[in-house]
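Below, each structure is written out as structure tokens.
Bear in mind these aren't lab numbers, they're just calculated from the coordinates by the rules spelled out. All figures in this text were calculated on a predicted structure; none of them were measured in a lab. Cβ atoms are built from the backbone, for glycine too; each structure is taken alone.
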Structure I
Amino acid sequence: MIRVSDDAVQVDFDHGNARLRVSDLDVFDDHDLANSLTQGLGIPTAPINQPGVFPVRAKVSFDVEWNGALAMAQIENSDQRFKGTFLSIGATISWSVEQPGFRFQSEQPPMPGRNLVSVLGREKNGVFFT
């Protein structure tokens, strides 16, 4: 998990919108999921046959906006001490990465129709259940 500054996140659940904006976050580009899960060793055996790739330093920036609630669901499970209100909501994502010799930028402006499902929720569980 990577901590971001508190001001990177804005949420107004009552009006059904939120935003996460991060710029130039230092990360390692692990190339693919297998490489990430094995810390650069890959999975060189069948059926995956994915050799390891040494991770490289990179910087990512992203701006995720959630707005336009489409539906709401309220869920409560007293046995598991869980309850919450969840909004099915529209979202857009702008994303970029830079590393030595490579740069990628998602399409601009972001296309809301490319997002299949987004959920914004407020929950209480465990000792916070009541």
Structure II
Amino acid sequence: MAEDETTLLWRPVGPEELELLRQAGWRASPPRLPGQPIFYPVLNEEYAIKIARDWNVPASGAGYVTRVRSQFTARYPVRQVGGQTILELWIPAEDLDELNANIVGMIEVVHEFHGRQQTGPDAGHKPPA
């Protein structure tokens, strides 16, 4: 893939990271915390849903799936970390500012989970138009 092509990235997040995305105007992922040397966007919506629902909800009471397009992913190999559709990019934390600078459009919330309740893209957490 050429560096100027875009890649659709999915990111499962909990409430704290969602608030940081909101504070950034839905245009940047927040910096990694100490001890988090890698940023892990995923390449499959179903995998992102599974993480948000099965990991984020039990850990923090809510899980969200975000999506964004970026022009900054060609240099990173796709990592298959489980089954055939369990695909991630492993982006070093020090590259996150460059990734954010190459976001095309805005970060969108496309799924929201609370306990056993799921809502879709009309859940009220979408960035402003």
**Request:** Using the calculated result 21 for relative contact order in percent (Cα under 8 Å, 6 or more apart), pick out the matching structure from I, II.
**Result:** I
**Item:** Structure responsible for 1.07, with Rg/Rh (Cα atoms, Kirkwood Rh) calculated and labels I, II on offer
**Value:** I
**Prompt:** Can you say which of I, II returns 0.85 when FRET efficiency 1/(1 + (r/R0)^6) of positions 43 and 59 (r between Cβ atoms, R0 = 30 Å, to 0.05) is computed?
**Reply:** II
**Request:** Using P(r) over Cα pairs in 10 Å bins from 0, in percent, for residues 51-98 alone as the calculated read-out, with 20, 38, 38, 3 as its value, let me know the right label among I, II.
**Result:** II
**Identity of the structure behind -5000 (criterion: helix-only ellipticity at 222 nm (-39500 (n - 2.57) for each DSSP H run of 4 or more, over all residues; to 500), calculated), options I, II** = II
